[in-house]
1. If helix-only ellipticity at 222 nm (-39500 (n - 2.57) for each DSSP H run of 4 or more, over all residues; to 500) is calculated from each of P, Q, which structure is the one that comes out at -18500?
2. Matching task: 49 is the computed value of relative contact order in percent (Cα under 8 Å, 6 or more apart). Pick the structure from P, Q.
3. To test your reading of the models, identify which of P, Q gives 2.1 for distance in nm of label points 7 Å out along Cα→Cβ at positions 21 and 77 when calculated.
4. Looking at structures P, Q, which one was mean count of other Cβ atoms within 10 Å over residues 13-20 calculated from, given that it came out as 10.5?
5. Which structure, out of P, Q, was mean projected area of the Cα convex hull in nm² calculated from, if the result is 5.3?
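No lab work stands behind these numbers, since they all come straight from the coordinates. Computed from a prediction, not measured in an experiment: that's the story for all the values here. Cβ atoms are built from the backbone, for glycine too; each structure is taken alone.
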Structure P
Amino acid sequence: MELKKVEKISKALADPNRLQILKLLHKNKSCMYCSDINDVIDLAQPSVSHHLKQLSDAELIIAEKEGREVKYVLNNKIIDQYTSFLTSLKV
C-alpha cells in the first residue's frame, strides 16, 4: 500500500464520528443506507454527509446508488490492506 494512501486513511480514521460510522456499518452487516446512518448518528445531515464523503474518498466505504437512496458498504479489501500495512510495522 502506498504511503499516500495510508496517510489518507489515517486522516479519515482520526475523527471519532467517522469511527462511529464505521462501527455502525460493521454492526449492521457492513451495509447501511445514508438515511439510516443519519437517523442513528447525532449530527446534522450535512455533517454526516461530510463524514461519509471523507470515508468514501479514503476508500474505506463504497457508496452504491439504489434509486433515490445511497447505500454504504465497508470496503474490506482496503481495510485488510491497511491493517496489513500496520502489522508490517511491528518489530
Structure Q
Amino acid sequence: MHFGYMTYLVKLENINSLKEKRGVVRPVFNDLKKNFNASVVETGRHDCWEEFEVTVGIVANTRGELDSLFNSVYERIIWNGFEVIGESGESW
C-alpha cells in the first residue's frame, strides 16, 4: 500500500467575500472526495479571498496508481475552472 498527499494552491477570481469563497470551494472539495475516495481539507489561506489551499490524501495499491490519481486530481481542479498556481507533496 502507498499513501501520498498533495497540497495545491489555487487561484480564485471574482470572489468578494469569504462566504462567497466557501460557496465556491465546498463543491470542489465534495467532488474530489466523491470521485477519488480521497481525504480533502483546506490547509491554508483561510482568510484570503483570492486563493485557497487544499491538501488531498490518497491511498493506492501501487506508486504508479498513486501518481496517476494525483495527476487526475490536478486535472479535475482545472476542469472545475480553477488555476493551480502551486503544488507540493510526498508519498510513501
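1. Structure P accounts for this read-out.
2. Structure of origin is Q.
3. P
4. Going label by label, the one that fits is Q.
5. Q
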